[in-house]
Structure I
Amino acid sequence: MAQLRLTPSIVNGMVCPPGKKKLDLFDVQAKGLVLEVRKSGGKTYYLRYQDCRSKTRQMRLADARDITLSQARTLADKARNRIALGDDPAEQKTRLRQTPTLGDFFYERYLPFAKSYKKTWGCDESLFRNHVALRLGRRHLDEITKTDIAALHHGRRAVGAAKGSANRLLVMLRYVFNLALRWETPGIAVNPTAGVALFEDPPMKERFLTPEEARRLCAAVEGSPNPMLRFIVPMLILTGARRREVLDLRWEDLDLERRQWRIPLTKAGKPRHVPLSSGVLQVLAAVPRLEDCPWVFPSPKTGRPFVSVFYSWDSARRKAGLADVRIHDLRHSFASFLVNAGRSLYEVQKILGHTQVRTTQRYAHLAQETLLDACDAVVDSLGVGFCPVNPSSAEGRAAA
């Protein structure tokens with residue numbers, strides 16, 4: 001280790017001694033400035049310093065061919081000033097090395113977490129692989145900006161994707177970055193999706209069955225070639241459960257004594273309980289049970305849950321003259337029957353398993369008739385004579 005006052009001529013003329021790989025020259029003028037002279041002939045300026053824990057560290061300043069000695073001393077002075085103010089370059093370098101790419105974080109951290117609770121994790125993987133990986137997957141988390149996210153979001157819309165599809169991509173990325181922040185992932189301090197607005201979807205068109213239509217539909221499924229459809233459709237109408245929840249129903253999930261159905265894993269990733277009405281109990285009592293089969297509505301061909309019942313469902317709804325009704329509309333119809341029967345939105349929320357009140361609010365307008373009946377009940381209790389306006393005099397004033 002040699003200490004001397006470096007000069008441009010020393011920097012230019014110094015060579016590494018024979019038998020050594022490198023030679024370090026410490027400048028006595030600029031504290032901590034080191035010129036590394038290598039056997040290969042390369043020369044680099046470094047700054048050697050002590051961090052807040054009195055540990056000796058070294059940071060690279062520049063190649064000696066790119067800057068002058070005077071410029072190297074200026075860089076060293078500025079770096080020492082930042083270090084004195086608490087900005088440790090070595091820590092920054094370590095943090096940058098530890099910052100994962102978006103692709104690495106998604107596949108190594110996010111996806112295993114999503115698989116542990118999310119039934120639709122496969123959709124997330126498909127979205128990322130098809131629409132994110134090639135554009136942003138190799139970028140480090142701290143390199144992705146709001147502009148990048150907005151371009152990706154709007155780019156999906158530009159190639160013809162529906163607003164909902166583009167929004168689904170943005171919502172997924174927002175959650176991915178939120179998790180990175182929550183888990184204190186090195187290198188990320190802000191969520192680049194924050195402030196990127198979702199596209200506004202047009203009001204969702206919802207179809208509600210009338211009681212008469214529900215009876216027609218149940219009559220139509222009676223003659224279906226699918227022998228289980230005559231039980232599956234009433235089960236959907238009478239419980240408001242989702243299609244997959246009913247198709248995957250196991251006998252062990254039913255507590256017939258307590259009239260309760262425990263759905264182990266819902267869309268929200270949590271179990272929920274569905275009360276079983278007397279009508280549901282009648283449906284379950286009529287279902288033929290296969291020996292040693294755990295499922296309530298198995299396919300007669302495979303003995304396992306149906307992958308899809310669309311074709312038999314499509315035939316039945318057309319036979320009933322309800323070609324516009326989707327299977328999911330049966331869930332909406334169950335909610336509408338509850339509301340129009342005078343049940344509160346709180347009850348609807350709990351039975352359907354909505355985690356957010358705003359999801360249940362879509363059925364609020366259905367209560368209008370019930371609310372009008374409630375208001376008319378006040379008039380009935382007070383009597384017609386309570387109204388202070390004389391109808392005949394009111395008509396006379398209107399005519400005048």
Structure II
Amino acid sequence: MKILVLAGGSDQIALIQELKKYKHEIILLDYFENPPAKQYADKHIQASTLDVNAVVDVAKNENVGLITTACTDQALMTVAEVSEKLGLPCYISHKTGLNVTNKAYMKKVFIDNNIPTSKHIIVDDVYCIDEKLKDFQYPLVVKPVDCNSSKGVKKVENVEMLKLALIDAISYSRTNTAVVEEFKKGVELSCDLYVQDGTAKLLSVTTSRKIRNRNSFTIIQSYYPVISKNEEKSVLSISQQIVDAFKLKDCPLLVQMIYNDHGLFVLEFSARMGGGSKYKLIEVLAGVNIMRNYVRLVLDLPVNVNPTRQINYVTMNYVYCNPGVIKEFKGLKELYEKGIITYFFEYKTCNMKIERAETSGDRACGYLVTAQNAKEMDEKISYVDSHIAILNEKGQDIMIHKIWEC
């Protein structure tokens with residue numbers, strides 16, 4: 001069977017490799033000329049995963065029997081819509097795809113079903129915004145209702161910052177709409193689960209550490225452990241509320257929460273796996289090959305997920321660069337061969353241009369580290385940081401080192 005895969009990042013490499021085990025022919029559709037997953041596909045077509053008409057045309061012209069993606073919100077919505085238009089199988093309907101990728105609808109369902117979340121409003125312009133938010137407490141968070149990779153997400157401290165952030169967020173939104181919500185202090189949790197026959201199974205709970213002293217939300221690390229076993233039970237309970245409210249049956253589930261002295265609060269969720277190579281963190285931590293199970297789901301094969309904790313400490317660490325053109329990654333392979341890092345992932349390819357370090361889509365590479373305790377973890381990460389580099393065309397290192405100190 002011909003399968004059309006939308007998006008060609010590092011996570012889609014793992015997706016394509018799993019699909020290939022079933023001897024399928026893979027057509028990759030990605031906006032970039034040379035995305036990381038291109039060399040793993042049988043054919044690459046350069047187009048936007050958000051262009052529904054283009055995806056429909058490609059699917060028809062290539063006579064594909066399935067359209068899929070992994071670890072990305074907006075491409076998932078395209079998969080659901082185009083699959084429905086063409087009568088192709090998909091594990092979620094177009095309506096469900098809209099519901100789980102549109103934060104405006106999502107927030108409404110949270111409120112209707114007593115799922116704890118932040119105070120918020122939905123806006124589509126900047127006029128009279130100070131009047132609309134007179135009962136809100138700064139700082140606030142602004143985000144597009146339908147975008148991923150932290151694009152357009154900003155923390156603001158006053159109305160002037162708010163208006164600028166709203167213009168930015170609305171421009172990123174496909175529906176020209178944004179969410180403004182009160183910022184909740186606490187630990188941000190990234191909760192990965194699998195829903196099997198309507199029951200949520202908890203795979204991992206990590207904290208998403210960000211670059212400090214910024215109003216953007218640039219994730220630099222996913223870290224485990226972060227909360228107690230009892231608190232993980234509360235995460236599972238709230239996640240099950242989401243499953244019930246949105247009538248999810250069989251799918252991966254990513255829930256973003258804030259944990260503080262007042263409890264747990266849901267920021268958003270999606271019926272997908274976490275990005276940034278979280279599939280491998282889940283495998284190392286919980287003993288579940290979630291990418292393999294996901295492929296079995298989309299191929300309509302039996303899935304049985306049984307997570308069991310495998311290790312004490314694990315982190316996914318993300319590397320960002322100063323502006324420049326990538327010519328070489330140095331040190332990652334050697335550290336992998338020495339066993340200092342467990343896995344590494346190149347999110348950009350050579351000759352790709354780096355313009356900023358603001359969203360998860362700007363990551364150049366990442367590496368996974370395991371340890372027996374926090375001290376060993378810190379020592380390993382410092383060692384790796386000092387022994388890797390990303391070189392530009394002049395041989396200069398453009399990697400941002402010790403990014404956790406920024």
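Rule-based calculations on the coordinates, nothing more; no lab input. These numbers come from a predicted model, not from an experiment. Cβ atoms are built from the backbone, for glycine too; each structure is taken alone.
The maximum of distance in nm of label points 7 Å out along Cα→Cβ at positions 24 and 40 over structures I, II, that is, the highest value, falls on I.
Computing distance in nm of label points 7 Å out along Cα→Cβ at positions 48 and 336 gives 3.3 for which of I, II? Show your work: numbers first, answer last.
Details: I: 8.1; II: 3.3.
Value 3.3 for distance in nm of label points 7 Å out along Cα→Cβ at positions 48 and 336 corresponds to II out of I, II.
Which of the displayed structures (I, II) returns the greatest value of Kirkwood radius over Cα pairs in Å on calculation?
I
Of the structures labelled I, II, one was used to calculate FRET efficiency 1/(1 + (r/R0)^6) of positions 160 and 184 (r between Cβ atoms, R0 = 30 Å, to 0.05), giving 0.85. Name it. Walk me through the numbers before you get to the answer.
Details: I: 0.20; II: 0.85.
Source structure for this number: II.
Output the label of whichever structure in I, II has the greatest value of relative contact order in percent (Cα under 8 Å, 6 or more apart).
II
Could you tell me which structure in I, II was used to calculate helix-only ellipticity at 222 nm (-39500 (n - 2.57) for each DSSP H run of 4 or more, over all residues; to 500) as -13500? The correct label is I.
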